[in-house]
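What follows is a group of structures, each given as structure tokens.
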Structure P
Amino acid sequence: MKDGIRYKMYNQKEIVLVPFPYSDLTGIKQRPALILSNEEVNKTQDLICCLITSNPSKEGILIKNNCFEDGNLPFKSWVKPHRIFTIHTSIIKKRLCTITNEFHDEIIRIIDNYLKRR
């Protein structure tokens, strides 16, 4: 609860719709985002997420139909594990779907690899 307002609890592996700024900060677009953080972090109402896009890119990871635990996305989509950000639950527009444990683990392995010292 923040400022006397009770916010919905969101979970790791959920894909949610959020207002996301362009990287040059010239505007905002509604985009899906994958919640990476676990319950320990999520109970603070701040969530660690990564961007999902419908634009294919070499660093993006395609979300195949078998990657969904429940629901799906309306467009062919890619997780961009190098685009990590933190959001407060109050700006989430809605919950869209959930990915599988296996797909979540794959994304975490890639992010972990990005953060390793070389």
Structure Q
Amino acid sequence: MCHRLKILSKGKSGSLSVCQDCDIYYLEFNNLYFEFNNEQFKQFRCFLLKVDSTYWETEYANADINRKIPIPSEQENLVLMFNRFEIEELKDLILNKKSSRFLTVDDIDYRFFLN
């Protein structure tokens, strides 16, 4: 890990920083940790911004999993799964954007039980 880190953005679940000496980006998000060179970071950002959460939520609508949005990796048997909130927060981190949107009813992941 480098010593001249500059924090580019920080959120509830992670942070994005860059080493000012070696130009390596460090992305920490929940229990995930990524290191990107400049080109890899640009590719990841471009890929992430194209992720269509609605498509994947529809595609996996019948699957009994909480996280329905896949991010593939170079490793064939490893796919990172996210939910809509995590993808939005990850995009906010990458874009250094402060999230200030209101929740909709569909955004709330809650199972309602009638007694």
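Taking helix-only ellipticity at 222 nm (-39500 (n - 2.57) for each DSSP H run of 4 or more, over all residues; to 500) from the coordinates of each of P, Q, which one would give -8500?
Q
Taking 3.3 as the value of distance in nm of label points 7 Å out along Cα→Cβ at positions 17 and 57 derived from one of the structures shown (P, Q), identify that structure.
Comparing all candidates, it corresponds to Q.
For which of P, Q does distance in nm of label points 7 Å out along Cα→Cβ at positions 65 and 97, calculated from the coordinates, equal 1.0?
P
I have 14.1, 46 for Rg and Dmax of the Cα atoms in Å, calculated from one of the structures P, Q. Which structure is it?
Going through each structure in turn, the value belongs to P.
Of the structures labelled P, Q, which one yields 29 when relative contact order in percent (Cα under 8 Å, 6 or more apart) is computed from its coordinates? Write out the running numbers ahead of the final one.
Working: P: 29; Q: 18.
Corresponding structure: P.
None of the figures in this text is laboratory data; all of them are computed from the coordinates on show. Only a predicted model underlies this, so the values are computations on that prediction, with no experimental measurement involved. Cβ atoms are built from the backbone, for glycine too; each structure is taken alone.
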